[in-house]
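Every number in this text was worked out from the coordinates using simple rules, so none of it is lab data. Quantities reported herein were computed from a predicted structural model and do not represent experimental measurements. Cβ atoms are built from the backbone, for glycine too; each structure is taken alone.
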Structure P
Amino acid sequence: MLSPMTVSAVLAGTTTCTAVTLSGTVTSAGALSMTGPSVGGRSGLASSIAPQGLPWAGAVTYGGAPPATGTISLTGFSIKATVFGVSRTHGITGTLSAPGYNPDNTSRPNAAAQAQVDLTGKVLPKTAGSFVCPGNATVTSGVFALNGAASGGAMTRVLGVTP
């Protein structure tokens, strides 16, 4: 993760997570499966945040709206948050798409020379929960590095997307 992931919801305040990992696999054909997202380093009003409905399927594709190098899409992206003892789920019932950037793309959102995906600005509608819960949550900050397993299993291999 290259920047803390911050999610805001009207009337519910802001929660920032500084240790979010979206782990999974991607094939050479671009098929994506997110199997083990984790959320940590939480501060703010939410007492818990947990991914829902795993695994999330998706794709990594070359191309997209410039200046992005590609697009990362996820189906079933959903998180459950509890604030003041009241739980609600926010997510996308269809597909969440976000711009992806190769390590050499000078327009990547973070200066680190890594492939990146930017979830900033994504709106997550409420899909379950009390009427007192806000209808939407917005990712106000969330840039992730895309790394692959190097020899020995450490997630330090620099990735990129090609046509």
Structure Q
Amino acid sequence: MLRVLAPRLKTPIMALSKLRWKHLNMGLFFGSYIGIYRAVICYLCRKHGTDSAVYALPAGCLAGLSFYFKPSLGFAIASLTGAFKLYSTILYEKKILPESIPIPLLLYCFSQGLLFHARFMHPEDCPGYIMKLTNNVTNGLCLAIMHKLERRECPVAKS
């Protein structure tokens, strides 16, 4: 990779001139998310003098502001599913939830259903990997379904 890129960039100034805002979005997202999260956790630990898992809730909520840099339905669903998975594990360990209720499986089904709903009803917001996944799994039939959904008109209520 270096053999290909090095002759094109020649000097550091030329490399910086080729840099665009869209190239920084992912780095800004992760950097700000982790930075805000850790800053809030550290602040609360110093203020109260102890560390607690409860501090993760306000820290995570404030760290959600970093979605401004890279808004993504896929990231949002993945982070929410992960948070609920951790919470359900705690509930299982404390015997608040019975083992017979498969919360992680239900959460996975819900999040996948939400992504597939977004695929057909809100394709502009759907992550690209879900588009590719549905196209590959259905051998392109999902495109036919999508075109039928686009042509379908809502019936007008007659009064």
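With mean count of other Cβ atoms within 10 Å over residues 70-77 coming out at 15.6, pick the structure among P, Q it was computed from. Matching structure: Q. Given a value of 9.3, 25 for Rg and Dmax of the Cα atoms in Å, for residues 110-149 alone, point me to the structure among P, Q it was derived from. Going label by label, the one that fits is Q.
Given a value of 0 for helix-only ellipticity at 222 nm (-39500 (n - 2.57) for each DSSP H run of 4 or more, over all residues; to 500), calculated from one of P, Q, which structure does it belong to? So the calculation was done on P. Comparing mean count of other Cβ atoms within 10 Å over residues 54-61 across P, Q, which structure shows the greatest value? Checked P, Q; max of mean count of other Cβ atoms within 10 Å over residues 54-61 sits with P. Taking FRET efficiency 1/(1 + (r/R0)^6) of positions 14 and 30 (r between Cβ atoms, R0 = 30 Å, to 0.05) as the measure, the highest value among P, Q is held by Q. Taking relative contact order in percent (Cα under 8 Å, 6 or more apart) as the criterion, the top-ranked structure out of P, Q is P, with the highest value.
I have 1.11 for Rg/Rh (Cα atoms, Kirkwood Rh), calculated from one of the structures P, Q. Which structure is it? The read-out comes from structure Q.
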